[in-house]
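Every number in this text was worked out from the coordinates using simple rules, so none of it is lab data. Note that the coordinates shown come from a computational prediction; the quantities given were computed from them, not determined experimentally. Cβ atoms are built from the backbone, for glycine too; each structure is taken alone.
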Structure I
Amino acid sequence: MNEGLFQEWALPVLELLASLFLIVIGAGLAWVVIVYILDVTQTQQAIRRNYPVIGRFRYFFEHLGTFFRQYFFAQDREEMPFNRAERSWVYRAAKNIDSTVPFGSTRDLRPAGTIYFVNCPFPSLDDNHDSAPLVIGEHCSKPFHAKSLFNISGMSFGAISKPAILALSNGARMAGCWMNTGEGGLSPYHLEGGADLVFQIGTAKYGVRNEDGSLNEYELRRVAAHEQVRMFEIKLSQGAKPGKGGILPGAKVTAEIARIRGIPAGQDSISPSRHAEVNSTSELLDMVDRVRRATGKPTGFKMVLGAYGWLDEFCEEIGRRGIESAPDFITLDGAEGGTGAAPMSLMDNMGLPLREALPLLTNKLEEYGLRPRIRVIASGKLITPVDVAWAICIGADFVVSARGFMFALGCIQALQCNKDTCPTGITTHNPRLQKGLVPESKARRVNNYAQNMLREIGVIAHSCGVSDPRELQRHHARISLGTGRSSSLAELYPDPEVPVQHGNISRINP
């Protein structure tokens with residue numbers, strides 16, 4: 001009877017499976033034939049034409065190589081743009097887990113450009129590492145008392161997703177730091193988190209534009225009416241693409257993003273290379289004044305430093321107009337790239353890296369006596385405590401980071417930010433991929449990352465013998481020259497001398 005039952009149902013099932021197997025084999029052979037014909041008849045790729053079908057594996061393996069190198073072959077400190085050691089520190093800081101390491105450092109201090117700090121022989125017994133708040137825009141009717149020296153750099157709604165914005169804005173509120181909106185306008189999700197916000201005015205003026213792309217002061221005042229919006233940043237250029245405006249592929253321009261930006265949905269969002277109103281130093285100061293008068297709030301600009309001779313003209317123009325005409329802050333981005341999509345020719349080759357540009361800018365402002373008036377915000381691959389502490393030593397008042405906070409959200413450096421296929425849900429608007437990013441959970445990681453960053457900067461400052469990280473000076477850090485010796489940053493970038501009066505501001509004798 002058992003044999004009869006087996007023949008009754010098992011044999012038909014086996015026949016069905018055999019048929020399905022033959023169908024799959026047949027479909028596979030048909031696919032191979034079709035691909036073979038396509039490959040041998042196409043004229044674009046020599047490998048596919050000479051080696052049809054199997055030649056396609058070359059491109060597949062090339063794609064996989066990006067990820068295999070990251071996880072299996074690259075050493076801890078040799079990847080770009082961020083190596084495994086840097087990413088691992090951010091991940092641990094974001095998860096608030098032990099960041100100590102055993103058996104000695106794997107960081108090689110010999111290569112040229114390596115930064116390290118000089119410890120004080122008698123550090124204080126006081127373990128308080130907090131940094132005092134700093135006022136930005138003391139001449140404004142609504143100055144900003146900034147609590148944190150480490151903050152979130154510009155990432156627009158569009159470049160990153162709704163859950164990413166929610167996680168960052170809530171995490172920033174918890175950490176007491178500010179969040180820059182990026183050039184994509186002010187979204188409800190920026191406001192929902194309750195964080196202090198810096199509204200960025202890009203060259204396309206998304207969110208505060210007229211139909212012809214000019215600045216709409218009514219919309220500007222409407223944005224400024226939000227108490228959370230503390231400052232306005234006029235974006236001249238960014239590290240990913242100096243001299244070229246923002247690029248958001250049409251695949252990422254949803255109906256909601258288009259509405260907030262004031263542009264058509266589904267079309268590439270391409271910002272102009274500069275503000276139409278700003279074609280000179282004088283016009284730049286005019287625009288800063290216009291935005292500051294309309295909003296009553298601190299106003300500055302963001303730039304990548306390339307040609308730097310105009311800094312003298314800039315400072316002298318402020319001298320003619322008066323100290324109040326100066327921007328309240330300058331955000332200096334390095335040419336080390338950034339989160340935005342950009343032509344490789346610009347990403348790799350254009351502009352000065354932050355390590356060269358930051359001392360140039362701070363020295364020039366010091367030379368003209370403008371350093372106390374203009375706050376300097378440093379940006380550009382500063383994601384670990386040593387990076388931030390270096391920038392403070394050189395003269396930055398604040399540091400902002402975009403990619404550091406992306407790692408805190410769970411970014412795995414998949415290098416798909418511009419393709420709407422981000423596997424962690426950070427830079428995609430695909431609902432299926434976004435569901436992996438839970439804002440409530442990631443907000444805690446953003447907070448942890450910011451808090452642990454400040455704590456470890458404080459540890460460095462304490463070891464150098466100062467109680468407040470803002471007291472770090474150039475003599476507290478050294479840089480390897482690659483010859484077996486190092487130089488103090490104070491020797492490499494000497495401070496200007498005591499200023500003397502020059503026009504309406506003080507300037508040093510050259």
Structure II
Amino acid sequence: MRLIASVASPSAEAMVAGALASLASGADLAELRLDALAEGQLEAMWLAAPVISRVPWIATLRSADEGGACRRDPRSRREILLAAARAGAGFLDLELRDAVSGDWTTGAAARVGLIASHHNLAGLPANVGELLMQLDALRGRCPGAAKLAWACNEASEGLLALDLMRAAPGERIAIAMGEKGIVSRVLARKGQGFGTFCTASIGSATAPGQVGLSAMLTEYRWRDQSDATQLFGVLGNPVNHSLSPAIFNAQFRSAGLNALYLPVRLESEGELANWIDGCRRRPWLNTGGFSVTVPHKRAVLQHADRGVDPLARRIGAANTLRVSANGVTAHNTDCAGALAALESGLGYTPDRLRGAQATVLGAGGVARAIVAGLVGVGAHVVIYNRSADRARDLASEFDCRAGDWDVRHRHSGELLVNCTSVGMTPLAEDTPMPAEGLRPDLAVFDTVYNPRETMLLKLARKAGCRTLDGVAMFVAQAAAQYRIWTNSTADVAEFTRIVTDRLAV
């Protein structure tokens with residue numbers, strides 16, 4: 001199974017240097033994207049033949065129709081690829097359409113492997129089986145692989161990509177391109193494919209959803225993956241801002257556990273159901289569990305066929321799934337994490353919260369957990385939410401009050417807790433509470449942790465409020481998740497250090 005670093009540059013010299021650096025850093029193959037070269041640089045690439053012929057590389061001339069920059073006709077494309085073969089390429093990436101431009105099993109092409117490829121930028125092709133048969137036929141008996149890539153519109157398509165590779169071990173590359181298809185790249189070893197592509201360096205992706213070479217080797221431990229590797233992840237939308245992969249993958253590594261944690265973006269309840277069902281129907285994935293974030297904390301309860309813990313049931317929301325061969329259980333660690341953060345960060349012990357006036361913004365899964373915790377210790381809670389009906393429903397469930405969102409700045413709480421996603425990256429300039437709602441005698445807790453200093457906290461400090469960011473709660477609830485999944489204790493100090501370092505960048 002090969003880790004292939006894709007290198008693109010308008011300069012032949014820079015492209016060769018990038019390939020050499022990637023191979024020195026741990027890539028097995030370098031893909032040279034010849035379609036990225038500036039006018040006149042092809043000749044410079046062939047002059048570099050004595051250098052590049054000593055390293056394993058794939059020559060790719062991706063057409064504009066399939067996501068590249070090449071607009072040449074098939075005959076010109078053939079001439080360039082044959083020149084790459086003469087220059088020492090180990091493999092030629094040959095698009096399906098190029099099959100009509102001549103015999104690829106004789107001459108210079110006969111001395112190299114072929115990666116017969118097709119990229120569908122619109123989505124999953126309806127005729128996947130037919131396309132793979134055509135690609136297999138195009139490759140013939142040459143070393144290489146049939147490569148099928150498509151724009152991923154639903155995360156479970158990434159699981160399909162793994163299936164397609166497992167159907168022909170070592171002879172296929174299947175990629176669900178884009179953020180939602182990350183599982184098809186990172187877990188390609190479980191797919192038993194020919195290889196998977198990554199970026200040579202940060203910010204240099206040549207296809208949507210590519211992961212960096214460094215991340216593949218370190219955070220996702222490419223070399224250590226095996227059939228026994230357990231799959232964990234965070235389910236939600238958005239998830240690309242989440243620091244959960246960083247802390248859990250580091251913890252798994254330091255604890256010597258054969259496990260990986262991925263961000264999985266699921267937009268709808270249908271996607272959530274398809275993902276959970278898809279993981280359960282593939283025992284070879286060895287799924288261990290998932291963190292659950294907005295907007296799925298309530299919907300996920302219906303997938304817990306082995307039970308919901310009493311706290312999660314009382315809250316009506318879960319942020320943790322434990323998956324085993326026996327089924328799925330749901331848990332809530334947000335509540336305990338929030339109460340621990342309030343005590344350590346603002347001095348709000350359960351005794352001090354008893355009788356306190358608390359204002360809660362939001363009525364989603366996090367709000368449900370925090371309202372349950374506050375009411376449980378005797379605080380008087382008023383809930384404000386953009387959807388008045390949701391605020392009233394939540395208030396009714398927990399025997400507290402709902403307020404009008406439009407006049408939330410007139411609240412009378414001594415403690416303000418933001419449970420909305422307002423102010424979260426990438427919309428970091430937004431605030432759920434206007435400045436006129438912030439008073440010097442107010443304590444403000446923002447459950448958002450990325451960015452660490454939200455606009456709400458900036459305004460609160462300016463108003464003289466005591467403030468608490470979301471890091472302490474995030475770390476506490478994550479440590480509780482780790483115990484549920486592994487029955488062992490997480491290194492909370494290391495969790496905090498990683499989060500702090502990442503947020504400081």
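Out of I, II, which structure matches 0.94 when Rg/Rh (Cα atoms, Kirkwood Rh), for residues 164-395 alone is calculated? This figure was derived from I. So semi-axes √(5λ) of the Cα gyration tensor in Å, computed for just one structure, reads 47, 29, 23; which one of I, II is that? Matching structure: I. For mean count of other Cβ atoms within 10 Å over residues 420-427, the calculated result is 18.0, so let me know which of I, II that is. Working through the options, I get structure II. When mean count of other Cβ atoms within 10 Å over residues 116-123 is worked out for each of I, II, structure II gives the greatest result. One of I, II was used to calculate relative contact order in percent (Cα under 8 Å, 6 or more apart), giving 19; which? Label of the originating structure: I.
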